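Input: structures, listed below.
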Structure I
Amino acid sequence: MSIDLDRNGAVAIITINRPERRNAMDAEHYAGLSRAWTEVRDNPAIRAAIITGAGDKAFSAGADLKSFTAAPAPLAELMLTQQGQLLNRGLEIWKPVIAAVNGVCLGGGTTLLLSTDIRVAARHATFSVSEVKRGLFPANGGTQRLIQQLPHAIAMELLLTGDSIDAATAERWGLVNRVVEPDELMPAALDYADRIAENAPLAVQAAKELALRSRDVDLASGLRLEQLMLRLLQTSADASEGALAFSEKRPPRYTGA
């Protein structure tokens, strides 16, 4: 039982490793996942990340409800808004994150999925936010991101019924980018991550940040932020390297500087 972080070149691979519980997460696993996300955010050698689950049955069943309902956290912890930050809880990671969904994606697994940038699913994967069936609702962004990322009626159907959808439906609705055979899942996710990692890291991170912040600002402010960020990146060594590599007809060697 663990949260594993491995490296494949400039790509970090985070695995929720608790297959005997369908990769459901208790407090210990959430803490481990928080540490893994912090490493992705802060390590300049990492340019992209993949999040997946161990085994071939489940991406994640979300929170281990038995562990939390049996011993709820002290009420005072509600005010510690920056403690144990997670990607779906608001931790800002501008490096792209790819989800490799290898099975059941339930509850908190789906809210985690919603905070990623690119999603590949195995053909047998299923998706749901079923918390209303248990007297709860999908927190950590479930009620916020689902309505942003799907058409209103579809998002509300998932939120209010708690029913599951299959991978083909998720692809049709735009919840995932691709559906592949199980043995093609990690190669497909790595292909996305490797192609991203070849690009200029500062430019990639700026593109992600500006795209996500556009949800919260008006168009004029967003365009101004683009101008400022572009002017800043024009002074970078990577921008010079990109132009030089193009003129010399060779692959660029980006350093993130």
Structure II
Amino acid sequence: MLIDTKPLTIFCFPCAGASAASYIRWRKTLPDWISVEPVEPPGRGARIAEPLIDDYASLVDRLTDELAGALPTNYVFFGHSMGALLAYGCAHRLRDRRERGARALILACCAAPTRRDEERLARLQTDAALLEELKDLNGTPTYVFEHPELLRLTLDILRADFGVCSSFRRFERAPLDLDLHIFGGVDDEIEEDRLTAWSLETSAATTLEMLDGGHFVIRDRESEFLARLRYVLRGVAPAERESRPAFS
């Protein structure tokens, strides 16, 4: 059970094909008033023995069940790519259940629900198409391609995760009432206008910041991204923590 000992907790949802491990090192970089809590979907990482889930609604329900009841007083959701969709879905499900809500959603490199490219996902069905996608995104370590068993596992996870993404449906209900902070990469195929459309999903404020980089800008320019993330988190942390400084 999560013990609420720090002023702000950030729950981090991974992108397609990834695991929660990608966020562990953030604990060494972010200040001690931030508690980094990676969210691990079934079928990977510490949950490798569990069956993969390839349906969006089912995965969101599972993750919401696991988060509910142990939510800290002050928390935010962060999601990268597929993780952004999961964070968005869990925020809606928790509101439906009248659970304590997040103070904000921080989303990176994910097109807004109204601006998604469903045709692209439909093309990613075969091993060959998935393999090409891995290479095009340039987010997979080289050694994965050199070990057949590891590549097989990666492709299976990616296929399930793309199933999650393709089965995503926008929540046709009242917008969320929390701030959305959106990050994008200027070289990513997800253009700025597809990111700004996230403003339709909240009745509160939306911000957008574009960083130099592609779809994996949060990894490739991690120091810069985490500096910006820390600045955003200062703005949503409890007021008694410390005043929000000018960013330099």
Structure III
Amino acid sequence: MTALGFLYPGHFAEDDYPRIEQLLGSDIRVDVVHTEAGEGAHRVAAPREPGAAERLARGVEGLRLSGAEAVVWASASGSFADGWEGAHEQVRALAHAAGMPASCTSFAFVHAAREIGARRVAVAATYPAGVTGLFRDFLRAADVEVVAAHSVGPVAAAEAATWGESEILALARDADIPEAEAVLLPDSALHTASHIPALEKDLGKPVLTASQVTVWEALRLTDRRVNAPALGALFTREPIVQV
């Protein structure tokens, strides 16, 4: 049994995680601890609040007691808001507090894009343009080129959590262009775990979503590989060797 730990801000789309646990169909246990969410709407300043070191540190004790082998801060905007170096500092502090390997959703998107060989991506975001721009900058620092970005925000997290497949598909379609090798949906408040195959079929390319890449990142930290076609191309492809 491999136990994976996640710190999730607030109560929005956290039920994606037990759903993913079921879809993995393996000896994987997913444990979620909730942290304070801060503001529900995405503003340029607001994403920094939930990822404050003291907030994350308060959440790790429950994960240690659960036997988690790795922890991932399950927020994209809460991890990319302070840039590439800021995210590294955040993860180092989290690993120190937790006493186990750690990462965050923003790094998960970078590692997942590399895994599927996507160097040019489109971003479909519920953020305002300024916050989407911060994510673009974060990806650029990792040599992932954002060839298209579509922002419909600011959409409050509570509202984003009510979106179904049709709204999420429309968001992804509006962002996608032929040059993009994958489409990224970074908002961790969106319920996407049940919709990835439909999204990929419609767009004809890999789709990376916050909950999907976050769980994949935790598996990566524990050196586990699980074939789970219901979770999209990320969970079915062989690793890409970057040259």
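None of the figures in this text is laboratory data; all of them are computed from the coordinates on show. Everything numeric here is computed off the predicted structure, so don't read it as measured data.
For the reader, a short list of remarks on this structure follows.
- Which of I, II, III yields 20 [relative contact order in percent (Cα under 8 Å, 6 or more apart), calculated]: II
- Entry that produces 5, 19, 28, 24, 15, 7, 1 once P(r) over Cα pairs in 5 Å bins from 0, in percent, for residues 101-156 alone is calculated, selected from I, II, III: III
- Value -0.36, -0.45, -1.44, calculated as log10 I(q)/I(0) by the Debye sum over Cα atoms at q = 0.09, 0.10, 0.17 Å⁻¹, assigned to which of I, II, III: II
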